[in-house]
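Once you scroll down, you'll see the structures, which are given as structure tokens.
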Structure I
Amino acid sequence: MSEFDDIVKKKVLSYHSVAGGDINEAFQIQTEDGTFFVKMNTISNLDMFIQERKGIEAMAACHVIGTPHILQSGTTNHHSYLLMDYIESGKRIESYWQVFAQQLANMHRTFVGNQFGFSSNNYIGSTPQINTFCDSWITFFRDYRLRPMLNRNKENLYASDIQRLSKIMDHLDEILIEPEQPSLVHGDLWSGNVMTGKDGKAWLIDPACYYGDAEVDIAMTELFGGFPQTFYTTYRQYGCLRSGYEKRKNVYNLYHLLNHLYLFGYGYYGSVLHCIEKIERSW
């Protein structure tokens, strides 16, 4: 019996490798009872899949946007894995971006409690992400997003860079504002984590969920290429953007750029500096 038979608990007819990002191996598995998708990593990385499952299930519980149906997470003798139904892709509906924006806005309006954070720590890519609940969004973003990422990057930054970042954190309450309510956010929302399902609508995958300011999701969509303007126009009608978003988005994207500097190295140093400069000019 193959490792895949052991995972799906069904007779495997065929399987093949598919794109799974920079972190995991991924496979499409065909069985007598249907098609499945499995992500695999080392046994020591099981917690990454446990936390990804929690995030997907939190988004699914909103009942407003497509997400994978998770079957189980666990380990074999050689790997950790996350098993889910395979998402069949389809042709985008004509109003794809407008519907996606409305669905995301509805997810962002799913409020659970008054604190920022999540039920457990998770990961942004492979980087640990602290989600200790906090009453203040500004405190949460400073202490559990920017500060840990700065500490991870001390060997990648000059002393002057660290001073500038520390000053930004010291003055964060002059840039950010407290949202009326914490929103469930995807946390890693770029085009690579959005699929088109068989229904022709957007489906969200690979989250780094927590309850935060909805603006963090919109900011990240703009970081690596952006979505069509129709998406942003529609989201502004239904979503949670407020006056001053254009300057706050740079702070939110600084977190992701620092993470890319940490994960992928010096190629992102210039982008981090450019982002710092934009923040400094905004206050």
Structure II
Amino acid sequence: MLIAQVTDIHLGFDRNDPAEFNRKRLDQVLRHLNNGPNRPDLLIATGDLTEHGDAASYRQLADAFSVCNFPVHMCLGNHDIRSNFTAQFPEIPLVDGFVQYSFEAGGVRILMLDTLEEGRHGGAFCDTRAKWLCTTLAQDRDTPTIIGMHHPPVEIGIAWMNTHAEEQWVRNFTQAIQDAPNIKGIMCGHVHRSIAVPWNGTAVTTCSSTAAQVALDLNPIDPEKPDNRAMIIADHPGYALHLWNGRELVSHFDSASDQVILAKYDSHLQPLIKKLIGERPN
């Protein structure tokens, strides 16, 4: 099974521009997924779906996703507003007021979590949300399980975007999953970069944004002394493809950009392909 991921779309950043930069970049990624060689079985969108959480931007989001030739599943990020999101997408389940739900596809169970606390930039995962996660995980400890959420529960090294291991929401989340041996991966967004981290017996990945990216600077930052470092860069619109091969979740990160092809599979490369395939067990 092939799962595509987009994140940090930030629709509505340019509220008065019907052809805004972020919508164009999202459309570019969706065309790439629809028409490229790796059409996914489903797409998850891991939060910051809009910039301001306004109703008009969620209508734009629904319009953008309407072209997808595969199911789309969403969770919320810190730029989203629950009430406006659920008004536009009433079919997405709410549990105790939070956008948390599970579904199965391709022999895998996927849990979508809500780490939004409106008004806070960082993550949140209260006792109510943690209880739902713990209960849901306990219902099935055998089926391979993947978690989708906006905020990564790990320190990523970019000082102004870091999550601290001692944050209460991280403790709540960690405790909720500690007895679940079947979590194969945790897919996140928020940091606008592609990152992979081994964590608590599984792997946490973050996906680059379809909008702008965060500049890679691993130096400390002083909130009292602006130093003119690069913060946001206009790199290519990113996405991820997560391949479940029946054993492991294999994550690939790419961008929807024109690529220079240096070689094609033609008769000249056929002997190499035959040799490579022939070296493997039948």
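Laboratory data are not the source of any read-out in this text; all were calculated from the coordinates shown. Everything quoted here is computed from the prediction, not taken from an experiment. Cβ atoms are built from the backbone, for glycine too; each structure is taken alone.
Observations on the model:
- Structure (I, II) behind the derived value 29, 25, 21 of semi-axes √(5λ) of the Cα gyration tensor in Å: II
- Computed -11500 for helix-only ellipticity at 222 nm (-39500 (n - 2.57) for each DSSP H run of 4 or more, over all residues; to 500) - originating structure among I, II: I
- Structure (I, II) behind the derived value 16.3, 51 of Rg and Dmax of the Cα atoms in Å, for residues 153-240 alone: I
- Here Rg and Dmax of the Cα atoms in Å, for residues 73-232 alone was derived from just one of the structures I, II, and that gives 16.2, 51; the source is II.
- Value 148, calculated as volume of the Cα convex hull per residue in Å³, for residues 57-128 alone, assigned to which of I, II: I
- Computed over structures I, II, distance in nm of label points 7 Å out along Cα→Cβ at positions 17 and 257 reaches its largest value in I.
- Which of I, II leads on distance in nm of label points 7 Å out along Cα→Cβ at positions 105 and 137, largest value: II
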